[in-house]
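Some structures are shown below for you to check.
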Structure 1
């Protein structure tokens, strides 16, 4: 795995310490979210998503692609473990823009990292709100990151990861600290990858964190560049323009004749 670590660090542009410390974790999480985009494009291309470590490393590192939570956090899990971190995968439900009386499927995975007697949450796979810094799990206080302010609160015997958006706390994920073994990841990944009601089958998504608190997000035909002074959204008019934006802003390059099978894409 040493050789794969070298390739991973080259992929994310990190050449600093490999000691399993909080500072190393912070640097790796930030570099990962800025270099490896969140995306569901293989789902729309009808390709199966494999979760074994060689497949994830091949796709996200060597082929310079992105992926969704099981791939993103699966890669981070492998790399942190190789570095000597005490890390475990946990299951969650994504709650962004969903009311509390709605129960979403448990199809999200993030990481719990133990460091010097403290627990930290790392999540590089939650789309346009992927964490760019680890969060302490044992406090409800607001925590700053290079991007949004976050917090973790306990309500109704559950924990909620929240982000401060437009002055209001909004749920990102709900979880119970239950670990997510490989078989549970396989089942959840099948739903995400194959079930006709999965939102990954019906929407085109890509996201990447940028410098100075910036974020680049793509939802169907809407490309948004968020900065500290506001957001600019552009409507994508053609498949060719979509491919150009994927290449320029997300580093995702496809043949010129590539077309994504997504009902939300309606070209004139």
Structure 2
């Protein structure tokens, strides 16, 4: 018997859906038949993805949302419920930001910026989105964390800490939601050449010092990227947005109905055993 994942008749809410992994997830859910409601801080990006989904023959909607602001998240969830006709089936919090400043150089505002989006954001979504799912007594939530949550390492310290907190929120929320028949899981993307990773490459080139604003050439980025892939990924090749989207759709599907409180790494073995 084949395993076809079909979300026809279901509605998925995704934050950070204007670009990168959030966009990839939105398009994959739509390809599986779902209607998709998008939240994104930049309106132009979000509306562009709405048009892409509508061109696929699915319904889509959008509300501008900064996940670090509780009132924005509350409105986003309410708008999505109205769009869906009263219920939501899946909520994915994919909004996130990167900081490439070394802890020894970074400022309080930079620390607050990262924690506001990467920790307060998921907490706001759990507070308002999980309430909807629990009242329905069905559905599931996915929080996008990072493989950085598994290994503090000697770089990206504030980012790592923020993602470790997001993974901890997954486990707490899963226990809260389980009595209501609701699942909560995390997705830990691996090494993907996104805009965020270009920031990391620039950070490498600058020795993680924000005072160094010298230009990093595309050739230097490519060189550092290839070295990073070979050094960090046992399978020897980087992941793609599609890889992460496929895993997210699976975790949201009935095929994963017995999985909750887990943080799934899609990383080619980078964090194997951690």
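Details
- For -8500 (helix-only ellipticity at 222 nm (-39500 (n - 2.57) for each DSSP H run of 4 or more, over all residues; to 500), calculated) the corresponding structure among 1, 2: 1
- Identity of the structure behind 19.0 (criterion: mean count of other Cβ atoms within 10 Å over residues 112-119, calculated), options 1, 2: 2
- With respect to mean projected area of the Cα convex hull in nm², the largest value across structures 1, 2 is given by 2.
- Per mean count of other Cβ atoms within 10 Å over residues 72-79, the highest-valued of structures 1, 2: 1
- Computed 0.15 for FRET efficiency 1/(1 + (r/R0)^6) of positions 216 and 256 (r between Cβ atoms, R0 = 30 Å, to 0.05) - originating structure among 1, 2: 2
- Structure from which 0.40 was derived, FRET efficiency 1/(1 + (r/R0)^6) of positions 64 and 208 (r between Cβ atoms, R0 = 30 Å, to 0.05), options 1, 2: 2
Rule-based calculations on the coordinates, nothing more; no lab input. Every value quoted in this text rests on a predicted model; they were computed, and no experiment measured them. Cβ atoms are built from the backbone, for glycine too; each structure is taken alone.
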